Structure P
Amino acid sequence: MTALGAAQDLRSFLRRNGSRTAGSALAVAEGLRAIVPSDCLALSVWDPVLGRHRALASSYPAVLTGFLDEDMHTDPLFGLVRTTGAPTRVRDLPVQRRRGDIFELVILPNGFRDGVTQCLFAADGRYVGMLNASTLDSRHPDDDTVALLALLGPDLGAALDPVPPPEPLTARLGDGSTEGMLVGPGGRVVALSARPRPELLVPPSALLSEVVGLRRAVRRLFVHGDAVHEIDAYPTARGVVVLHREVPPPAGLTMRELQVLAAMAGGASNAGIAAALGVGARTVGTHVEHVLAKTGCRTRAEAAARAAAWGLLV
């Protein structure tokens with residue numbers, strides 16, 4: 001098998017099994033040996049509480065594994081490698097950098113002729129561990145090896161990360177009630193499920209105003225026609241994903257009461273709400289009383305805060 005094929009197989013294994021258990025770590029180390037020329041190889045996880053590494057799998061002598069666990073991170077050279085974030089070979093280092101404990105206690109006295117260190121990171125940038133490999137003979141990790149390690153880096157980091165990856169919101173598209181669409185450049189809508197509701201985004205939709213230029217994930221309760229929709233929207237490289245499902249009106253409010261509550265949250269007076277809805281001020285007053293009673297709020301300000309917490313859009 002080629003090194004590229006071995007890397008593809010290892011990536012599939014990492015995504016299925018991770019590498020934090022002893023059995024998985026040994027299997028990962030074995031897979032790495034098919035990619036990285038090495039006489040000794042270690043995969044280590046970072047313990048943020050103890051402030052040291054812990055080898056999950058290592059073929060280095062015990063004393064060297066102990067150095068990797070307890071001391072390597074204190075060498076300034078390790079700090080340099082961690083800062084670059086890229087797999088770094090011994091021969092890539094300038095001659096003036098080839099000093100310190102890593103060289104004087106590990107590389108030189110043990111006769112290692114070359115090797116590579118790769119610092120590994122979680123998806124959110126947290127440092128989670130490292131890979132070290134060393135050779136005693138003329139074999140060297142070449143540029144292809146470095147490229148394959150860079151390719152595997154995110155998967156190795158995710159496998160060492162104790163935090164499980166979040167389930168994508170789009171996983172809900174198969175629950176039987178959630179529908180979705182992708183709003184791309186120019187407002188082009190791509191269906192992500194069988195029954196999306198693009199009419200939710202037809203101008204002058206308040207939801208459309210939320211989606212255009214969206215920079216972070218939001219959840220909203222959107223009143224449209226005679227239904228309430230729970231909306232989850234978040235930006236991606238290809239546009240904004242909008243997931244929606246019909247839900248019961250919160251607190252048992254009617255559609256009209258939700259409209260009144262949204263207007264209250266916007267700071268409108270009873271007279272202003274009456275003019276906007278085309279009803280009398282006394283009717284609006286009755287609706288306000290019902291809103292306060294159903295939501296358990298004592299004041300308009302408290303009700304406005306409740307609407308904001310719901311992400312109410314009308």
Structure Q
Amino acid sequence: MKTAVTCLCAVWALAAGLTGAAALDYPTRTIRMVVPYAAGGPTDLAARKVAELLAARLGQSVVIENQGGGGGTPGTAAVAAATPDGYTLLVGATGPLVVSPSIRKLTYDVNEDLKPIAEIWRSSQLLAVNPKLGVKSVAEFLVFAKKNAGKITVGTAGNGTLPHLLMVLMNREIGIQLVHVPYRGTAAVLPNVLGGQIDAIIGDVAVIAPSVKSGSLVALAVTAPERSSLLPDVPTMSESGHPSLVAESWYGLMAPAAVPDTVMKKLVPAVQASLRDPSFQAALQKQGARVVATSPETFGAHITDETKKWGPVARAAGLQ
């Protein structure tokens with residue numbers, strides 16, 4: 001019996017040694033970066049640039065794997081359950097990391113099953129209206145909305161998205177009754193708001209900006225703390241007198257929670273260097289986004305703060 005136990009301990013020690021050695025040699029093969037959304041959108045394009053720069057610094061290929069659907073939760077769950085060896089990473093976002101965990105039981109726990117690596121970028125949302133509405137500012141829009149309670153329709157990228165929650169917050173904070181019309185993505189809203197079937201849109205500034213520049217839509221305010229480089233003449237919500245409506249979409253890299261510290265010590269500096277690359281910053285600026293490049297600890301604290309802010313709003317909206 002003593003011999004059997006000794007042998008078993010030797011096997012465990014050997015396995016631990018091999019695992020440790022593999023972590024020290026990281027990376028030795030291709031890394032998967034899961035984007036829990038469909039290919040072709042702003043998130044996917046930015047993630048591909050990060051993957052390209054990260055591969056150059058790590059000396060191994062980093063491939064994007066799109067796992068769309070379910071508001072990003074299936075793709076997030078897949079990474080949370082993946083082998084914690086540093087070869088499966090997640091491009092995490094507000095929906096699957098903050099909103100969905102606040103309103104229903106999931107197969108993953110953000111705090112227990114995922115480890116922050118770095119917040120990557122943030123992008124503003126934009127409130128814009130059809131010109132036929134006849135309003136030119138947030139103040140005029142709110143006066144019009146109060147006079148037409150329950151009649152003004154606002155299209156967003158879908159239920160539980162940040163634009164939807166912003167609309168819910170507007171209704172609650174200002175005492176108006178905007179009507180939500182969910183779509184499958186910001187781009188899907190545009191034809192109907194341009195055609196006048198709905199009155200307004202809240203969505204990614206990069207997607208809506210061309211319609212504003214052409215005069216097809218009237219931009220009222222961006223929701224970021226600062227004005228957007230894409231629409232520098234459009235005021236912020238704070239400048240418009242509503243600082244409680246400041247919000248940004250954000251994205252960051254995460255790994256399965258038990259990823260070894262030796263892997264993190266290689267991965268984190270490589271990610272930070274990639275985010276500081278001028279080509280990446282230029283690519284994001286074209287989309288009206290800004291690079292954040294926070295530490296793992298700061299990114300984790302941001303997720304906690306966002307959950308405290310948006311969790312109650314999501315529950316108040318009756319999301320499930």
Structure R
Amino acid sequence: MNFKKIFWSIGILLLLLIAGCANTSSSDGSDKETYPNADLLVDTEWAKDHLEDESITFIDMRAEGFDQGHIPGAASYNWGQLVDPDFEVEGFLIGPEEFAGQMQKLGVNEDSTVVIYDDGNSLAAARLFYALEYYGHTDIKILDGGYTGWLNAGHDISTEKSSVAAGNFKAEANEDLQSSQQEVLDSLDSKDVVFLDTRSKEEYTGENLRAERGGHIPNAVHIEWKEAVTKNDAGVPKFKSFDELKEQFEEAGVTKDKKIVPYCQTNVRGAHSYFVLRLLGYDNVSPYEGSWAQWGNNPDTPIDG
């Protein structure tokens with residue numbers, strides 16, 4: 001028996017096992033490498049290492065605080081700019097021409113990598129993530145922990161506004177990524193569609209009324225958007241691990257073999273769940289953009305309470 005060859009083979013196997021274990025967590029201790037679409041989420045070390053990369057556009061989605069400090073080179077934007085004030089439904093996403101113009105002003109090109117962050121829970125960041133994907137951009141990442149994580153890591157900040165050349169971003173809507181009210185109505189009895197209500201429990205039951213009528217879309221399951229986020233020992237908001245997220249969605253019947261239609265009041269919280277599902281590798285997710293602002297104010301739509 002060739003013991004030397006056996007020991008050599010065992011050594012190779014051990015090295016492979018060690019390498020595999022090393023790849024299950026990121027440099028900041030999170031589990032995001034286990035996510036099927038782990039490339040959609042980056043940590044502060046990755047962001048720091050790519051600050052000088054001219055192909056990357058950092059976008060700060062915080063509502064306030066940009067002038068007091070931000071990630072160096074980042075451009076300021078907020079979700080209010082994503083709202084079409086003339087559309088009949090509250091909070092509805094702006095059209096392609098306006099969106100393209102806004103992204104161009106931020107320096108976004110067709111081949112840009114866009115890294116988005118907010119205060120840390122990624123609610124605002126995910127709304128822009130969804131808008132970019134809906135309008136055809138494919139290279140987008142969210143900074144896990146956002147600006148809170150950046151500060152906690154002790155990285156440099158800037159108070160200067162960066163001047164950027166206009167980008168060449170173009171917007172072309174992918175209609176598969178947005179469900180209309182009629183499509184929702186047509187799918188109410190479908191066993192292949194899951195409606196995911198991402199609002200608070202009180203909104204879901206109708207106790208908290210934010211439209212003419214309260215309740216939820218018939219047969220919708222409820223997982224509030226914030227259930228995807230936790231805080232580490234330093235108080236930095238982080239996305240939960242792959243195993244935790246996978247379990248909570250699958251237990252509610254939100255499975256990859258179904259079409260998932262997230263919604264909330266104006267598809268801000270729904271967009272957050274859209275991002276989480278994308279991170280988990282779901283490839284058939286189509287948020288209801290009109291959400292409860294449309295459904296709950298229509299006297300003819302069916303409602304469960």
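Throughout, read-outs are computed from the coordinates displayed, never taken from laboratory work. Everything numeric in this text was worked out from a predicted model, so none of it was measured. Cβ atoms are built from the backbone, for glycine too; each structure is taken alone.
With relative contact order in percent (Cα under 8 Å, 6 or more apart) coming out at 26, pick the structure among P, Q, R it was computed from.
Q
I have -8500 for helix-only ellipticity at 222 nm (-39500 (n - 2.57) for each DSSP H run of 4 or more, over all residues; to 500), calculated from one of the structures P, Q, R. Which structure is it?
Considering all the candidates, the number was obtained from R.
Going by mean projected area of the Cα convex hull in nm², for residues 68-203 alone, which of structures P, Q, R comes out largest?
Between P, Q, R, the highest calculated value is found for P.
From which structure (P, Q, R) was semi-axes √(5λ) of the Cα gyration tensor in Å calculated, if the value obtained is 42, 21, 15?
The correct label is Q.
Ranked on distance in nm of label points 7 Å out along Cα→Cβ at positions 116 and 140, which label among P, Q, R comes first with the largest value?
When distance in nm of label points 7 Å out along Cα→Cβ at positions 116 and 140 is computed for each of P, Q, R, structure Q gives the biggest number.
Given that distance in nm of label points 7 Å out along Cα→Cβ at positions 76 and 196, derived from a single structure, equals 5.5, which label among P, Q, R identifies that structure? Each step should come with its number before you reach the end.
Values: P: 5.5; Q: 4.0; R: 3.3.
Structure of origin is P.
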